[in-house]
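Visitor: Take a look at the structures below.
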Structure 1
Amino acid sequence: MKFIFYIWHMVFLRILLYPLSLLYGTITWLRNKFFDWGILPSTSFDQPLIGLGNLSTGGTGKTPHIEYLIQLLKPWFRVATLSRGYKRKTRGFKFAGPKSRVRDIGDEPLQMYLKNPDTFVAVCENRKKGVKRILKANPHNEVILLDDVFQHRYIKPGLNILLTDYHKIFTRNYVLPTGNLREFRHGAKRADALVVTKTPGVFSPLDRKLILDELSQYQIKKIFFSYIKYGKWIPVNKKAREDKMQKAKTIFLITGIANPVPLGEHLKRLCTDLKIFRFSDHHQFTSKDLENVKEKFNETYSGTKTIVTTEKDSMRLRNPELIKLLENTPVYYVPIEVDFHQADKKAFNKMVMDYMKLQYPKKAGKISEKFKRLSS
């Protein structure tokens, strides 16, 4: 009975909020038209720019896809990344360095920098100013990866890649506040390519065809399917380094990401009892948050138990005060990376490298030869 009431309540709420969604969607549609008509300026740069973004408010996996692009490009080009630096405590242009913290540049840029210290990682709310500052500070840079830039139309990427979550494909969603789309669905037509992220590791041809048919009305020529690969747990604190666990009977999962469901499903296969402490995306953890987790942890009688978090969340747990609270409790994070299914990987890599070869024709021959050897 409670479940039926909940469903009825949600449906009623969506109907009630739908007029607001139409208003919000119309405003964003008009804004996009102003850019299309040239009333609002959209700046292009001679520097190659690759933009990643989504129609929804988050949770599509932009950061691991940017990391994928970094690994693809950096053997050939000097790479920089530019993000907004969501929920940082600073403003304006900042670049990552050895002393950078979450409060300085945000959790995702810090994660990218720590994994790729040879990449120039910067943040700036104004992407146009940010690109100019990167080119000034790092004049030998050859390509800039723009994070969450699909709606930031004051700048025009040379290659615009849209991401959508397999579990929440934008075609089944609605504009805010009824759903979590930032604009009407047909905005997807601006994309040069679309990646359906977080698909199952074993992906059936029938499922693929159904999704392609569903997306066909948006006339996106290049559509790819990616999935998440989970790595071995990485210790966050000293206790975890001593215990060296890779699975436990009871796992306490702390998440402050938009969609923790795939990680939860992965961890369920590694334990008999999964306890999830879910917070909002980019949540700034407090002592009270962790004291609550620690209390539940200490109250639980289990053969083996541990705390696990996401790689992004671990950036925010680096606060010395928070680490001290959990010093006697093993805490790990699960590293992730993305990969593409079968022919999608070859096609996606080729699309990106073809774009770069047009920008740097002198490198085209060597790049083509290497990719020919890899695919043979």
Structure 2
Amino acid sequence: MILYLTFNDAPSGIFSSQVIDVVKFLNTHFQEKVQLVSFVSSRQYFNHKAKIKSELSDAIVLPMFPGVHRWRWNTFLLFLVVLFKKPKKIIGRSVLATQLALKMRSSGRVNEVVYDGRGAIKAEWKEYQVIQNPKMLSEIFNLEKEVVLKSDDRVAVSNKLIEYWQNEFGYHSKHHVVIPCTLNKLFEEVVLSESTINEAKKTIGFDENAIVFVYSGSVAGWQSFDMLYDYISPILNMDSNYKLMFLSDEDENILKLQHQFPHQIICKKLKVNDVPKYLLTADYGLLLREETITNQVASPVKFAEYIACGLKVIISDHLGDYSKFVETFDYGILNGKHILPHKKVLFSDKLKIKQIAKSNFSKIHYMSQYNNLLIGHKN
């Protein structure tokens, strides 16, 4: 028995894709039983519990003590779960989840702890004001350093994150695997055909001459809008056939663009299951982000989702491993440094791009890495 532990992660599209889908995958392809344990906000406990269990019925969903700075107070509740389940290993999907797991190892209740590193957490908290509590901000460097150095094994979403651990914390172990944010089943099963693309375009109202750019994702705390605007506004000014579609909530920046280009901007807030259909209508996916430490080590799942739908990706420099990754292919996945002539993406190119997604971002592609996590690295 292995527990996959999350702490203060609310159910969302990312949670479904990168937590629930991973647990399901591990249970389908490996003999070792993996069970999700999620500490969620006590204020939203019943709502969050219902959502998580609707997707993964055997998940254990627990209310966390109010205040992230009181994370240690959750030790006893986890101890009871461990006492009952008797896991041999805990995989922690955050610094604080892994800190709780390390306490279980110290008590002799589990043999091994795996840190599932999703990013440079100290940098992310400070660069994006994720946490305001001054006590937590003062502690996060040591908490992150401890989980990186003291865990028995580690997952990193990028090679750049491994480099960050080496430079920031003096990490020298070889007991790690690199697994980027992989595609969930919804995107792995996207049917890419000329008929599905044309049908989707008719539904949305794009004519056959439209060349469509798309931004998909949250706009909460959006700090890269100026980069997107500087890139896309000259393109939209060139020709009314250029369209920009936001698959997100509306915000003041999007409204400003809609006012400037009233017939070229579309904004849709979609259910998760509807996102692939809309992405199929596009030619280019926008992935332009400022050059922060957070972004330098990141693994945006949107990259994989874009190319799974056959989109060329316009990406900024130094974005995790992906900016370098796009240089190895000749299928028109672009670097967003310069504004280039943009043409409609040929269906034949879309098929080639989708194959890149299948070959590099399906969970099956990382079977050996997942196997190492479950059985441990051989010395």
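Visitor: As an exercise: FRET efficiency 1/(1 + (r/R0)^6) of positions 145 and 353 (r between Cβ atoms, R0 = 25 Å, to 0.05), calculated from one structure in 1, 2, equals 0.05. Which structure is it?
Guide: For FRET efficiency 1/(1 + (r/R0)^6) of positions 145 and 353 (r between Cβ atoms, R0 = 25 Å, to 0.05), the value 0.05 is produced by structure 2.
Visitor: Ranked by relative contact order in percent (Cα under 8 Å, 6 or more apart), which of 1, 2 sits at the highest value?
Guide: Max of relative contact order in percent (Cα under 8 Å, 6 or more apart): 1.
Visitor: For distance in nm of label points 7 Å out along Cα→Cβ at positions 17 and 297, find whichever of 1, 2 sits highest and give me its label.
Guide: 1
Visitor: Quick check: 5.8 is what I get for mean projected area of the Cα convex hull in nm², for residues 273-360 alone, calculated from one of 1, 2. Which structure matches?
Guide: It was calculated from structure 2.
Quick note: the coordinates plus some simple rules give every number you see, no bench work behind them. Computed from a predicted structure; not experimentally measured. Cβ atoms are built from the backbone, for glycine too; each structure is taken alone.
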